[in-house]
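Next up: some structures, all given as structure tokens.
Each value in this text was obtained by applying a stated rule to the coordinates, not by laboratory testing. It should be emphasised that the depicted structure is a prediction, and the values quoted were computed from it without experimental measurement.
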Structure I
Amino acid sequence: MYVDTTRNQKAGNLRWILPYCKPDLPRVAGALVLFLVNNTMAMIMPLLAGMIVDQVITQRHFDRLTRLCVLMVVFTVVRVGCRYGYQMWMERFGQNSIYRLVCDEYEKLHELDFTYFNHTRTGDIMSRMTSDTDAIRHMLSWVTYQVADCVVMFVGALCVMFAIDWRLALALACVAPIMFILTRELASHARPLFFAIRNSLADMNSMVEENIEGNRVVKAFVREPFETRKFDEHNDDYMRRNMDLAKNSRKYMPWLDGFGFSLEIITLGLGGVLVMQGYMTLGNLVSFNSFLWMIEAPVRQSGWLINDWQRFNASCIKIRRLLTSKSRIVERPEAKESVEQAVSIRSRVDGGRTVATPDRISGEIHFEHVSFAFPDDPDTPVLKDLDFFVPAGSKLGILGETGAGKSTLVSLISRFYDPTFGRVLIDGIDARDWPLAMLRSQVNIVAQDTFLFSDTIGSNIGFGVRTDRDEHFIHQMASIAGADDFIRTMPRGYETIVGERGVGLSGGQKQRLSLARALADDPAILIMDDTTSAVDMETEAEIQRHLGEMDVAKTIVTIAHRISSVKDADLILVLEHGRIIERGTHEELVAAHGRYWEIYRKQLGLESGQSQGFSE
């Protein structure tokens with residue numbers, strides 16, 4: 001990370017962005033030298049024009065014309081070269097700075113927990129990564145030297161103009177305060193408008209992203225006209241916000257332009273009188289008039305530069321909010337040492353039998369009176385006083401109705417959330433004491449919402465592999481997950497590229513590839529969240545058999561709605577409204593004639609009505 005962000009969003013945005021710019025400050029220094037040379041050449045050119053008028057045309061020193069013209073050509077060439085050079089350096093400066101900023105943003109997104117993504121729209125995140133960062137790049141690469149150019153030109157030209165004739169310069173200076181007042185009004189009204197534009201763009205991006213993700217649902221329900229109207233509403237709102245900004249510019253820019261043109265009238269009118277009265281030469285008037293654009297252009301351009309400045313501020317605030325967001329799941333500084341100490345203690349207690357090492361867990365799970373509520377709704381507990389123990393290498397089955405808290409329970413094992421009360425122990429060590437990377441590398445969840453990358457099937461399966469595994473290993477894991485047969489029937493086998501999110505594959509195929517990916521990661525704890533719901537019972541039985549025959553025993557946690565998926569588990573939990581209402585083996589629960597027994601009878605067809613179960 002390049003920068004230590006602060007919570008004070010009102011602090012100077014330029015001061016905040018400076019650490020990202022520091023590595024390229026030597027390039028800025030070189031650009032500054034070229035910038036000063038360019039402006040010096042620009043200040044000399046009007047003086048040479050005045051000398052040609054006075055010395056060549058008026059005084060008829062024709063021998064000086066060639067020398068003065070050569071000087072003007074040389075100065076023009078130098079100026080063009082310097083201007084090109086510092087513009088290229090400033091553009092590279094802006095691009096490099098934004099590169100570092102985007103890297104920090106991306107790293108920050110990986111640090112944030114589920115709670116942040118549950119409440120932040122994808123379109124808003126994408127706007128921060130694209131349009132907001134581009135607004136900052138534009139500020140660094142273009143606006144900075146344009147502002148410097150305006151200030152240097154304005155001050156330098158005004159000084160030279162006072163040196164040429166203070167009367168005419170003073171007349172022009174009287175108009176400047178009015179123009180600066182108008183510029184300030186323009187800026188104050190533009191600031192909230194840019195925030196509104198930024199939020200409207202984020203809303204539209206979120207809507208489009210959601211519509212693209214759900215395009216199959218839209219087509220299935222023939223809702224294209226409805227979605228088009230929704231987009232039109234967002235697009236109209238975005239257009240209105242931009243039109244409000246344009247109206248603000250329309251309100252002030254004509255006045256700024258008008259006072260800018262008035263400078264020419266004052267120069268030619270009053271300057272002509274001064275020349276006729278002998279207070280200044282015609283060459284001085286020509287030079288003075290040539291300097292006029294250096295006074296007029298900065299004032300007229302200030303309105304647009306202020307718009308860019310306000311856009312920069314709005315973008316900085318949005319990005320700083322991302323970079324200062326805090327994850328609720330943080331790794332304790334002494335995590336590694338705590339694990340090593342706990343492993344050593346357990347080794348002595350167990351008579352020298354080490355149940356885990358600081359680099360590998362055995363898979364023992366213990367929930368000690370765990371309760372959990374989401375941070376944004378602490379008064380509504382999702383899990384209530386869960387207490388159970390799962391030995392390493394055993395199987396745990398979980399059943400429960402929709403919303404019972406099954407997925408939330410397993411999320412606590414990999415520490416996607418922390419319990420509100422109680423403790424989750426992994427190998428007898430509080431999950432909060434394990435290093436995050438270590439814990440999550442040993443706990444793998446095959447989620448019910450399968451996700452595949454737009455890559456080859458082999459690369460998807462080997463996504464989490466951290467060591468050099470050969471193709472045979474990838475094929476072996478696919479075979480265990482029941483995926484090898486259908487993969488080999490595909491056009492290019494394991495080199496077949498799947499579409500975005502696995503488009504083109506059936507639900508069962510995606511589930512089996514997701515399971516193969518988890519197995520290839522070789523976790524100590526494998527969590528299957530309704531993983532085989534989309535496969536037939538014969539394939540499911542085959543997968544369960546292969547899992548039981550694996551060389552390395554794993555602790556397997558299975559969330560399912562079919563009894564067949566959990567009946568071989570060493571411990572089965574039945575959840576209802578976040579509580580464990582039944583626990584035991586399949587035989588014990590059937591003999592108890594409770595809720596599990598009711599589900600079992602319905603799925604066997606022993607009761608009238610359709611076969612049913614619980615789904616997540």
Structure II
Amino acid sequence: MIAKIISRIREIIRYAEDYSTYIFLFLLAIIPVSEAVVRIFFKTGIPDSSNYLQHMVLWITFVGGMITSRERKHLSLAAGVELMKDSVKNWFKTVSSFLSATICIAFAWNALSLVLIGFDPAKKIGFFPIQLATIIMPIGYTLIAIRFVTTLPGNRLQKSIAGMGILVGTFLSLSQIGTIIGAISASMLESFQPVIAATVGIIQALSMPLIIILVVFAFLDTPIFIVLGGIAYLFFMRSGGSLEIIPSEAYTMLTDQSIPTIPLFALAGFILSESKAGERLIRLFRAFFSWMPGGMAIAVVLVCAFFTTFTGASGVTILALGGILSYLLINSGKYSENFTYGLLIVSGSIGLLFPPSLPIILYGVVAQVSIKKLFLAGIIPGLFMVVCLSLMGVFVAVRGKLERHPFDLKEALSSIREGIWELMLPIMIIAVYFSGLATHVETAALTVLYSLLITLVVHRDYKLKDLGKVVINCVPIIGGILIILAHARGLSYYIVDAEIPMQLTAWFSSHVHDKYFFLLMLNVGLLIVGFFMDIYSAIMVVVPLIIPLGALFGIDPVHMGIIFLANLELGFSHPPIGLNLFMASYRFKQPLTRIYWQVLPFLFVLLFTVLVITYVPQMSTIITDLVE
């Protein structure tokens with residue numbers, strides 16, 4: 001009987017999570033478009049719409065995080081774990097779940113403390129009290145912590161060990177629990193103070209061992225958001241700082257006015273990638289390029305660039321299109337498996353310099369650089385990367401005398417009719433955004449509606465009832481990315497608070513005097529960062545460090561952004577733990593050691609492009625200078 005009740009509760013929670021995600025993403029797309037229409041016709045906007053949107057993103061993040069933990073799809077570096085035997089792997093996963101539950105439940109107590117004392121109860125978001133709008137944070141953290149335990153694929157003993165993390169996380173948060181008690185009753189807090197005083201020394205002593213363990217388990221399947229947020233939390237705990245700063249910075253990050261573009265563009269990318277848009281674009285590019293030497297490879301690079309630009313997650317391109325693109329190159333283009341898989345791995349991130357790239361948007365937010373300028377600055381460097389990879393395909397085709405197909409005008413015209421709607425999408429985005437007709441959030445919302453128009457109405461790739469599956473498939477990416485951003489912000493805050501950027505700037509000003517040597521060091525440093533961090537975490541953690549250094553050496557902030565993104569784009573495919581490598585190993589059923597060899601020649605090409613982009617700043621600034 002109890003088992004049935006628990007199962008029913010889980011089912012209700014599952015439906016609540018899924019349908020609330022549908023509703024919030026739908027509203028996130030509808031409200032900005034309605035705002036743009038109302039503004040055009042009535043010269044005014046929808047009252048408090050930006051506040052609604054920003055807090056919808058907050059809810060999408062935490063509900064998405066709950067769904068992602070339900071499916072055990074939080075982004076992590078599992079390189080070491082995947083090579084172990086199952087019996088050993090399960091114990092490492094147990095420790096990882098213990099750490100995750102510990103940190104997450106600590107976040108939950110801190111978030112509850114923030115909600116109760118950090119927001120004015122009289123303040124409202126539209127019709128809703130702000131405390132009601134933010135209560136999703138402690139609720140979300142609590143459910144995520146519980147799911148780290150309940151979804152652990154181990155035996156009862158292993159789940160019990162993981163469950164101990166909830167108790168340890170509560171112990172680490174005794175000070176915040178005291179704050180919560182004090183908000184309820186001052187007399188109860190007075191009775192609780194001796195407990196806090198008796199344990200504060202123990203808690204601080206635990207901080208450094210836990211930081212070391214978290215760093216080690218960062219490579220053993222512990223979610224990235226737990227590692228980044230946990231390290232920040234423990235450093236603040238060690239220094240005696242306010243621990244509410246972690247959920248506070250997460251809230252500040254997620255309610256930034258530019259952040260709604262991330263879930264919107266990601267959703268649009270998924271709507272397209274899970275439809276037959278890829279097949280239509282492949283047909284179109286094949287029709288126009290297959291007569292050329294290397295034409296098939298050029299078509300594949302262009303298709304990958306298109307989809308990665310919109311999803312902002314290079315692994316999605318490999319997973320969604322890897323099968324059909326590899327078939328196209330191996331069977332139709334007669335390319336070798338090694339060349340095919342290597343090209344697809346690096347092409348999976350090749351679109352991140354083109355608008356409306358999500359990393360460009362995030363970099364602009366963090367570095368306080370014009371997103372519009374960054375969009376323009378990335379076009380020529382992005383095209384340079386596309387051309388260089390395409391030339392590799394041409395070289396291999398010419399050397400191997402691979403078969404070409406004569407140009408067929410009838411097929412070309414037919415493919416244009418089929419793919420014209422997808423081709424018009426980037427043109428629509430550029431025209432609407434750069435003309436000033438819509439803000440970047442409104443442009444992102446229009447992109448979602450345009451993608452729905454293509455897939456549901458024009459081509460009818462799937463029915464309206466199938467849309468829910470598409471949304472749920474993209475939620476782990478949306479929730480996973482946003483929750484990483486939220487917690488990387490806490491670590492970034494600690495780095496700035498500890499004056500590390502100032503110390504770094506002082507060191508460089510004393511020891512490095514040549515701009516070009518600094519740029520070389522920057523390339524090497526960012527390449528190392530790309531080994532170990534995903535691009536979103538790196539933006540949050542590393543950008544505050546390099547911005548003052550760029551200013552010290554007189555580097556244009558827009559050019560600095562393109563250097564950063566180009567290097568991190570390379571990091572997606574760089575051994576040993578580039579994200580694309582694991583996606584490709586999974587998708588193409590190839591061992592990682594073979595994947596490393598397959599990708600190596602392409603890495604040299606991308607490294608060459610990164611160096612050119614770094615040392616020829618005119619590539620990044622020529623368009624922005626012309627526009628100004």
Structure III
Amino acid sequence: MNHYRYTFRGATSLAIVAIMGSTSAGAQSRPIPHPVVPPAGFRQAIEAGTRTARGEPGPSYWQQWTDYRLRARLLPESKRVEGSAQIVHHNHAPMPLPVLALHLHQNVHAEGAVRNRSVEVTGGVELSRVSSAGVDLREMSLQQSSGAGYEVDGTTLYVRLPSPVFPGDSVTLETDWSFTVPQAGMGRMGWSRDNLFFVAHWYPQIAVLDDVDGWQVDPYLGNAEFYAGYGSYELTVEAPAGWVVMGSGELMNRDEVLPTHVLQRLATAETSDRTVHVLTEADVRSNQATLPGTEGILTWRFQADTLRDVAFSATRASLWDAARTPVGDRDHDGTTDYVRVDAFYRASAPRWVQTTRYAQHAIDFLSRFTGIAYPWPHMSVVEGAGIIGGGMEFPMMTLIGDYNQSTDSALYYVTAHELAHMWVPMIVGIDERRRAWMDEGTTTFNENQARGEFYPGPNHHQADREQYVQFARTGLEGELMRWTDYHYSDAARGVASYSKPATILVALRALLGEDTFARGYQQYLADWAYKHPKPWDFFNTMATAAGRDLDWFWRTWYYETWHLDQAVSKVMETDSGTKIWVDDLGLAPMPVRLTITMVDGRQIREEIPVEEWLRGAWTVEVTVRTPSPVARVEIDAEGVFPDSDRRNNVWTAN
């Protein structure tokens with residue numbers, strides 16, 4: 001039992017006389033959230049100075065860098081891609097690397113591949129050449145053989161180098177490969193109606209080697225998404241004339257592939273706040289979308305720096321709308337900077353006429369909300385009905401369904417969500433393969449913030465809170481910190497990836513206050529831009545901003561599946577004042593935000609601190625002296641905490 005005096009704010013004649021927490025005799029002991037202990041690799045990173053206990057990258061932080069020169073040849077008739085690459089990997093790690101690991105994500109489509117979702121079997125990647133330093137390597141078992149060579153293990157390619165690449169040095173790999181493009185590959189790429197391709201996860205990509213986990217080579221099984229390092233890209237795409245190609249990066253040779261009238265409209269769009277129709281139905285019907293090419297082939301060249309991936313689309317039937325949108329003072333010269341947003345969509349997707357406007361708002365808002373200006377030259381939104389129903393993100397590119405059977409607002413929601421991914425994980429390079437909540441939960445929170453400005457009025461966080469709470473009541477949820485591919489069910493994975501972490505960010509903001517939360521949140525994003533944060537970096541950054549220990553919060557909401565259920569169990573008028581009993585019927589400790597309304601209409605608001613529950617109490621007794629009788633008591637009237645049963649949050653006088 002605890003007893004101390006506490007004063008309400010907001011009414012000078014009103015005061016809480018006492019707060020008393022108690023545990024009934026013989027009652028079960030309340031579980032108290034114990035401190036968060038990061039894994040050994042993270043603790044060692046702090047000791048080595050690559051990370052800090054405050055949440056920032058340390059003075060010795062390092063990460064790898066790769067320069068890619070990629071060439072793709074698209075063969076629409078056979079649904080094939082032929083690729084070649086020169087990959088220069090720079091070793092910034094403090095140890096030599098005798099072996100490099102690369103992802104071959106298309107191998108999830110190979111016969112007999114291990115996967116956790118149904119996919120088309122198209123054969124996967126056919127490697128025809130792997131070389132290092134100009135020496136062709138042989139395929140071999142790295143476990144049984146010595147010498148330089150390579151081995152394919154599921155979705156991972158291991159290359160044993162002729163000699164290790166030492167710290168500060170680089171090594172060059174060259175590869176040739178091909179694959180059949182799945183019609184709906186992994187739900188994230190493919191082709192549609194013989195007039196659209198969206199090609200992604202298509203080249204051998206260096207796996208991440210980081211200071212906490214070493215080589216992160218978890219196999220790609222189809223559900224959990226991606227973890228990628230940063231680098232520079234030169235991307236060349238060969239496609240038949242008439243197919244308009246857009247890719248991650250800046251189109252470097254637009255005058256070699258686009259006719260004059262399209263170039264003029266594109267230039268107009270880049271200085272226009274209103275949508276410009278860069279490609280119209282008339283252009284598509286008359287085959288005037290591109291130049292004729294050489295022997296019917298065009299070569300599209302893109303270039304980008306500090307990206308974690310590249311993808312491209314090719315279409316011979318899509319309209320192309322574009323406009324500019326502000327992103328703030330990106331280069332700090334005192335003037336507003338702009339980027340181009342594109343919408344590529346077929347006439348069969350009429351809702352998409354608004355997509356440029358949706359993308360304009362989302363990029364503008366998210367640049368302001370995150371504190372990080374959108375950094376790249378364009379953001380292209382591609383309609384891909386027949387490939388995807390929802391949406392999937394790639395640097396500067398996103399693939400989204402037609403939403404013909406939905407609503408205009410739903411198309412805005414998905415557009416804002418996929419564009420919010422440009423900040424996480426494209427700028428803040430988290431490990432989606434293991435921690436989907438760091439990606440999808442953060443992005444869902446950011447999406448809901450954008451929705452609130454575009455469609456003011458409703459609480460756009462409420463649907464996610466209700467989805468999480470309903471699932472929590474089933475007792476089937478899994479911990480947020482569980483690795484993404486190892487959740488108990490698809491439903492558990494979805495809630496733990498999207499709705500619950502988004503809801504918990506709302507609760508954290510309410511706990512810390514708007515200003516403190518925004519300061520910590522933007523600091524986390526800025527500190528880890530183009531780097532690889534782990535969950536404990538986020539925890540530490542927010543605790544540093546708050547200036548207090550938040551381990552009880554992280555343990556409760558990220559490591560456990562405890563739920564929140566605070567209840568007003570009884571209210572009684574006594575000679576000493578109005579006594580209010582609050583029970584905690586769940587296991588998740590949180591402050592109690594009370595709104596007390598008197599008969600004369602006046603209200604007072606105050607909170608019972610979380611420390612009452614952290615001391616082991618199940619019930620807290622509050623005594624209030626007021627000049628007018630109490631008519632109503634409500635817990636969390638603002639609806640910012642994920643209480644699992646709000647029916648017991650309110651008491652009213654008879």
| note | Computing helix-only ellipticity at 222 nm (-39500 (n - 2.57) for each DSSP H run of 4 or more, over all residues; to 500) for each of I, II, III, the value -6000 comes from structure III
| note | Matching 33.4 (mean projected area of the Cα convex hull in nm², computed) against labels I, II, III points to structure III
